[in-house]
Each structure stands twice: as C-alpha cells, then as structure tokens.
Structure P
C-alpha cells in the first residue's frame, strides 16, 4: 500500500510526539543554561556543522527537484539562507551563525573546519546523501524533520544565552531569526 502525503505528515507528527526534539539533552541544556561557557563554545562549534554547510543540503534538493513550484520554494529558502534578504535584513544565515560564534568568543576561521564529533560528521554525510538521492526523502528529512520548528524554543535559547553569557542582540539574532524561519522552511 502506498503512503499518502497525509500518512507521511501524520507519521512525522507521531514521531515528534514520541521523541520530541526539545527532550534531547542538547536543547534542554541550552534552554536551562546547564553548560559552562567552554562547553557552550564547544556546542557552538559542533552545531556550526549544520548552518555553515546548509548549501550542501538545500542546493542538492533544488538540483533534484522534479516540480517547478517546489523548486521555486526551495530556491527562495536557499536565497534566504545565502543572502538574508527575505527575513533577516540582508544578513545571510551563515553570517548570523558566525555572529553568534563571535559572541561566544570564536573566530570565523575556527568555525568552518573544527574537529567535528562523530554525530556532526554523520549528520553532514546523511543530509548530503539524502538530499541528493530522492527528492521526497530529502524534503522529509531536511525540511520536515530537520527544520521542523519547536515554537518558541530558539527564543528561549536566545534569552538564556543573553542572560547567562551577556550576548548582544546581534550575537543571538541567529536564534531569533530561526525561530520563525525554520517554521516557514518546514
């Protein structure tokens, strides 16, 4: 029996109910401020393996997309990620992340090729692969699961980073923008 679009969406909703993203220790610790500054710097470097390499995922989805309407939407997402001209006042999303890293005392050179942990390497390999093979699987993995927003989560992270480490509005803009951008992208 073939799955319908609604079957897939219902399945994703059920997965999020059973294993909520917020329940992951990474997000819990960020919201609760459980980590020291050094630990938070490490997480900043590791998490950078996603937003600083997003072109490898959106670009592949655009390339294999069979539908002109979806291709247009993915092009808009890629354009926003690369330029920030639709949602983030002309600041690209990788630049937003580098501003966050700067607020955490890290230089751009430290962010692009740190010694990533196995989880980040696996994430990058999986998303590069899945977004290159099957459009449906790539969209499901990246845009429905990977960018599925938890309303308000990133705002909580933004506030905790400002409270705990005194980060500026510019430094936490990545989290503020992505609270709404990821919802739109998903």
Structure Q
C-alpha cells in the first residue's frame, strides 16, 4: 500500500499524517497506519459545502483511530469552536454552509473514548449553543449531564487527537473570547 511505501522512506523521527478516505476500507487503512506507527488526518471541511463530511463519517474515523490507538488531527473548515452556519471563505458574497466546530470535534473524541454511544456523539457534533457547555478547571460539562475531566482532556490531546487546522489564526481565538472561554 502507499502507506507502507511512504512509511519505509520517511525518517522515523518525522511525524507524518496520512489523509485517508472515509470509505469502506477506513478501518483497514487505520490498522495499516497503526502497524507502521503513523498518524491519521481527517479533512473536516473546505471551500464548498460538499467538502464537509457527514458527522457519521467523522465519528467512524475517530472510532477507528481510537480503537487502533492511532493519533490523528482534524483540518479544514475548523475556524470556529462550535458548529455554525457561516460563509465558507473570506471572499465577498462567499457561499455559506454548516461548519464543524473544533471544540465539538475534540470533545466528541473524548466522549467516544469514554464509551458513549455514537448517537450521543452525533448530537455533540451538531451542538451549536455555547451555553450547553460549562468549562472550568476540573473539565467540561455538556448539557449539565456529560462530563470529561481535565486529566482525560490532556491525555486525549497528547495521545489521540493531537491538533486541528484552521486557515485563520485570529478567528478561533476571537470566537473563544466571544463565548467566554478565553
């Protein structure tokens, strides 16, 4: 496979992420990444509405990576902390669409690790209301019922979902300030 070929030539001290398709062979591809001690990447958006994968595909990707213990990152379309309907680019009169939130994605991975059912994770990925979350030094509470503590979040960030990509540096920070997290 391409993963095997590339893994043989990339120096072992270089952290490499492979963007893999979200199709039927997803679990096999993630298993191959695990075998070769590589990392996965999911594209969570783009400049057109059809570039945003269905939340079920995002959950399948995260489940496969968590089960195989493959670290991953999420990129594209993650400009905002919470799911929202916004222009997809910075161009005047840009098309609008529903964008995934980076907090939704990180917390969904955490709740998946805790064993919550995919149906609940779908709801979390669709959550658009900042008031549904309570952040404090101890962790994050969602809907006054579901909790993940800071220790688990730290482990998740260090070992599982490593980072997210946004083509904006300022937008994520401003949005976090707007909802009172920063």
Structure R
C-alpha cells in the first residue's frame, strides 16, 4: 500500500511571541543529535556573535535584516553549529540523507522538517552567502511559499583534504555544508 503524503503543514500563527527570538532544541535522529540547544541572535550565519554561541557547543540561529525566520515560519530557518570543535554537535551532518527528518521544538510545538537537498556555501563568495541566507535557500529574491530549514556546519576536513586552508577572521573555513529541508508536520510537544 502506497503511503499517502502528509498534508502541507500550516505555517505558525503570526500572533505568538516572535519565534525568531525564542530558544529551541534540535533533534536529528539519523545522525545522533538530540536536544541540541538552538540560540537565536541578531546577525548573519557564522558572524562573531554566532560563532561565540557555537563555541559553547550550542547551535546558533541568526535573524534580522540578513538573517532567517523562526521555527515553523514561512521562509528559511537557519541553524549553524560546529562540526570539529566545541564537542562537534554536527560532526555527522554530511551523512544526513535526503528524506531524513530534522525536529525543532520551540514554544510547545515540535516541527518536523524533511531533508530535500544539500548545498555548499563559500564564505569567499557574496553570491553564495546570499543564496544561503535567502528566504528560499539557494534562490535569492524568490518569495517563500513554505517553511524551510537550513542546517549548516563547516567543511573543514573536506577543505583541508583539498589543500584549501583559507580561514576567515572567526577561523571558519571557506566552505560550509548546508542541508536543506521543508516543513512536513507540526504537533504539540
């Protein structure tokens, strides 16, 4: 018997507390991530404030003019965390496959995102950074029609193996691995 696709979840209601400023937790069963604290901050992915959050072994979620939305909201919910240092909470992110689930719990709701693809972001390319931060991941200027997530971590081992030892002022390597997903369900926690 063929599985019936789940109906498209309704984006979070607009009248709740601003979800961009609420701390959430991240669970990715396929790679053993459970209860990872996601701390929101005003900024852009992997800037100094975001790197400080990640240095504590937590995930960071930027919001603001060039940042993302909150969990369950229409647009791009950005979550970044270390892979190599600070406990490496996203060390296994590269092995996350299309179809795997990512769960975000915030404000009494669990949001389930399904991974649909992988992108590589370059810190040395403004176009690449704009694509990562876009409301629709990979499509700057496109208006979002659904809630999406970008879970991002460094590509340090891959860059180093390729002889690319470039680092920015926060010691981030040139490339990031971005796993993109879409919201498929939400339910009370």
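Values in this text are rule-based calculations from the coordinates and carry no lab data. Predicted, not measured: the structure shown is a model, and the values here were computed from it. Cβ atoms are built from the backbone, for glycine too; each structure is taken alone.
Miscellaneous remarks
- Given -3000 for helix-only ellipticity at 222 nm (-39500 (n - 2.57) for each DSSP H run of 4 or more, over all residues; to 500), calculated: source structure among P, Q, R: R
- Per relative contact order in percent (Cα under 8 Å, 6 or more apart), the highest-valued of structures P, Q, R: P
- Computed 1.5 for distance in nm of label points 7 Å out along Cα→Cβ at positions 50 and 114 - originating structure among P, Q, R: P
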